[in-house]
Structure 1
Amino acid sequence: MLSGAPFDGLQEHADKVQDCAIAFQQAIECHVSRNCKRFEDFRQEVIRLEQEADAIKRRIRGHLPKGTLLPVDKFQLFRYLREQDSVLDALEDVMDWISYRDEPGIPESLQKDFFLLVDAVVEPVEELGRMISAARTYFHRFQETDRVKVKEMVRHLRHLEHEADLIEDQLKRKVFQSISDATTVFHMVRLAEIIGSIADHVENAGDMMRAMVAK
């Protein structure tokens, strides 16, 4: 029996990733504002959404009965799911990294740059759900126009990841140029790297999707 159910699960999982990215964005805005007291609430929201996404991931992996015919190789699907799930892990890693330091906030000279980086990694996360939706359409109809659309979205993800990389590099250079305290330098550089890894995992997911729709 040919089943598209795993792609329904991937869409559900991608929706959780997007919800998590929204909570992450709100948490960063709160962290930058020293008057905001809700960072821990947003962090717990990220943790809750990550746990819900884990349940979806386990359901996808555990409910492929023998004899089910899939439109793609099962291991390709699992590799895609792993990268999409790694986006969630990176979002949670950002929250954890911020929480390790008692002193709240981000130096004023870096705030705008961090906001730019956060926006740059959230945009490709939002694109993930649209890419899955397009892929579901392709694997339902197997029309070339749908396959081309998915490939175009993958290329767009690569472009967004490249833009995020450039912003991350510029931010890290600025950290070294404008901050003298060694602890703050280390914390800010590592924070930029973890945030940047979000877009890296999205790009990897796009590459896995490109492999699944390849002829």
Structure 2
Amino acid sequence: MPTQLYLITPPRFELASFTKVLEQVLSAVPVACLQLRLKPVDEDVIFNYGQKIKPITNKYNVALIINDRADLAKKLQADGVHIGQEDIDYQKARQILGPDRIIGVTCHNSKELAYEAADAGADYVAFGAFFPSQTKEKPKTQANISLIHDWHISTNTPCVAIGGITPENCQPLIEAGADFLAVSGGVWQHPDGPVNAARKFEFLFKQLPAME
């Protein structure tokens, strides 16, 4: 299956202007997921932003994922939550969200953490960072692209590559077998604009052979 685009919101944005750009992007190319990731901000703001964004993701059949907060994902009736190693653990998140919602787990550069998450039932694992990030000051971990290849050939649990990914540097990740590319600055801050950046990703997904 071709690699798919997994968008992450900027950590801070003005709601009205962002939703307009978001709709332009989602109407231009297929997108698998949008993760609402606001840092740092209180839960009322996250809930308010989520309420405004959810009708747009619903319209384009894009899964809305809430970062960190399983409780807010449930309150928003979002499609799932993405949790880090320092956040709520998988089992508690599953208890909150029930069996049908998506739960993804950050695994940094560790196959051991990824196997633990997959064995617990995670819907996907996320590896990274693969490149310097435009939205984080300094990534906690540096992952090697061989990690994607090794994971792809050893398990059926989907993997997400994250961290500084752009249309210009993503080819090795696609070829290694990444199921999803999680992208923030590489779309929203791309010099050619978000829509053109998303189209570049889609072109590469169609042209480059993912590992079988």
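Nothing in this text is a laboratory measurement; each read-out follows from the coordinates by a stated rule. Quick caveat: nothing in here was measured; it's all calculated off a predicted structure. Cβ atoms are built from the backbone, for glycine too; each structure is taken alone.
Points worth noting:
- Ranking 1, 2 by distance in nm of label points 7 Å out along Cα→Cβ at positions 72 and 88, the structure that comes out highest: 1
- Per relative contact order in percent (Cα under 8 Å, 6 or more apart), the highest-valued of structures 1, 2: 1
- Origin of the derived value 0.93 (Rg/Rh (Cα atoms, Kirkwood Rh); candidates 1, 2): 2
- Distance in nm of label points 7 Å out along Cα→Cβ at positions 24 and 160 from the coordinates reads 2.5; which among 1, 2: 2
- Here helix-only ellipticity at 222 nm (-39500 (n - 2.57) for each DSSP H run of 4 or more, over all residues; to 500) was derived from just one of the structures 1, 2, and that gives -30000; the source is 1.
- Source structure (of 1, 2) for FRET efficiency 1/(1 + (r/R0)^6) of positions 16 and 112 (r between Cβ atoms, R0 = 25 Å, to 0.05), computed value 0.25: 1
- Structure with the greatest value (metric distance in nm of label points 7 Å out along Cα→Cβ at positions 48 and 128, set 1, 2): 2
- Identity of the structure behind 1.6 (criterion: distance in nm of label points 7 Å out along Cα→Cβ at positions 104 and 176, calculated), options 1, 2: 2
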